Structure 1
Amino acid sequence: MHHLSAEMRACVEACLACYTTCLSSFSGHCLEEGGAHVEPKHARLMMACAEICRTSAHFMLLGTPHHKHTCAECAEICNECAQDCERVGGMQDCVEACRRCAESCRAMAA
């Protein structure tokens, strides 16, 4: 990551942390909790969030200017995921990871 600015490195790290948190929270916590945690809309949102975070990190690491587009979408999906995880409850790690990633991606998209 030596070719990336400090701001972009921090965003890659926030994206990968959110990817890891969303994926592991869903496959561990949500599937075990059941109920609202496994509603199709919530499940799809968490998986979409994990995937756009991974994709945004990938685009930044590639050094393509298209990262601005993926980061803009990532910020939007992360905000939505944070709100939904808050609604479902008991998912504060996911809420915080999504909010950190959204803030960082918003800055990268600008």
Structure 2
Amino acid sequence: MDIKSFIQDWLMVSNAFDTKNYLEKWDKEAVLDDPSVGQVFKGHSGIKKYFESYFIGYNTQTRLINLDIIADNEAHIEVEFTGEFSGNKIGGIFDFTFKEGKIAKAKADLI
């Protein structure tokens, strides 16, 4: 798996608000933990709720600041979010674990 290309594509579909292709990046049983919103989102239905609420709902655009590939199946990214929320710009992180070419687990947070 080419993690760098995967992340670039993931950001592209996210910024295009392409829910179908965004969900295809996630394992059907993926878990996304986001302490900044105080919730854990499970499976495609949970990930869809997260994406529609916090990305589409706030017109959020995500820009990659830094990518650290930790292992063949793990990566850490730092991003900048801009959108229609208080302050209009904030930093964030995602820690990913991949399985069979998809995101199996992610932890997201604001910085």
Structure 3
Amino acid sequence: MASRTSNPLTHPDLNELDLFRLMAAVTDPVRLGIVIKLAGSSEDIPCTDFALPVTKSAGTRHFRVLREAGVIHQHDVGVRRMSRLRSDDLEVRFPGLLKLILQEAAPFKHGDRQAS
């Protein structure tokens, strides 16, 4: 749940997106699952709609890592923190990378492959 007293949300600018930070962010299976779910939606999704297999505080950290790496954009609507994939920004900065990540993640989405 978003807090009105929480620190302001920071997002890197397009020119600040770093390939290695982005890749490190999406290698975690929980964060990859978040990316997959966001990629499948055309609308912003509240953090509470993700059934994450971790504690609430760990989930918050996963979202923060993705946001600070520039993979997602978040904003607060009332007490809900909404997330969306920065698809357009990622395509401009790293053409084809998001498509490749999602293509390679397909076995994880369908449970055909285990994360190591």
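Only the coordinates and a few stated rules stand behind these numbers; no lab work does. In this text, all values refer to a predicted model and were calculated from it rather than measured experimentally. Cβ atoms are built from the backbone, for glycine too; each structure is taken alone.
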Identify which of structures 1, 2, 3 gives the largest calculated value of distance in nm of label points 7 Å out along Cα→Cβ at positions 53 and 69.
2
Using the calculated result -26000 for helix-only ellipticity at 222 nm (-39500 (n - 2.57) for each DSSP H run of 4 or more, over all residues; to 500), pick out the matching structure from 1, 2, 3.
1
Out of 1, 2, 3, which has the highest value for mean count of other Cβ atoms within 10 Å over residues 13-20?
1
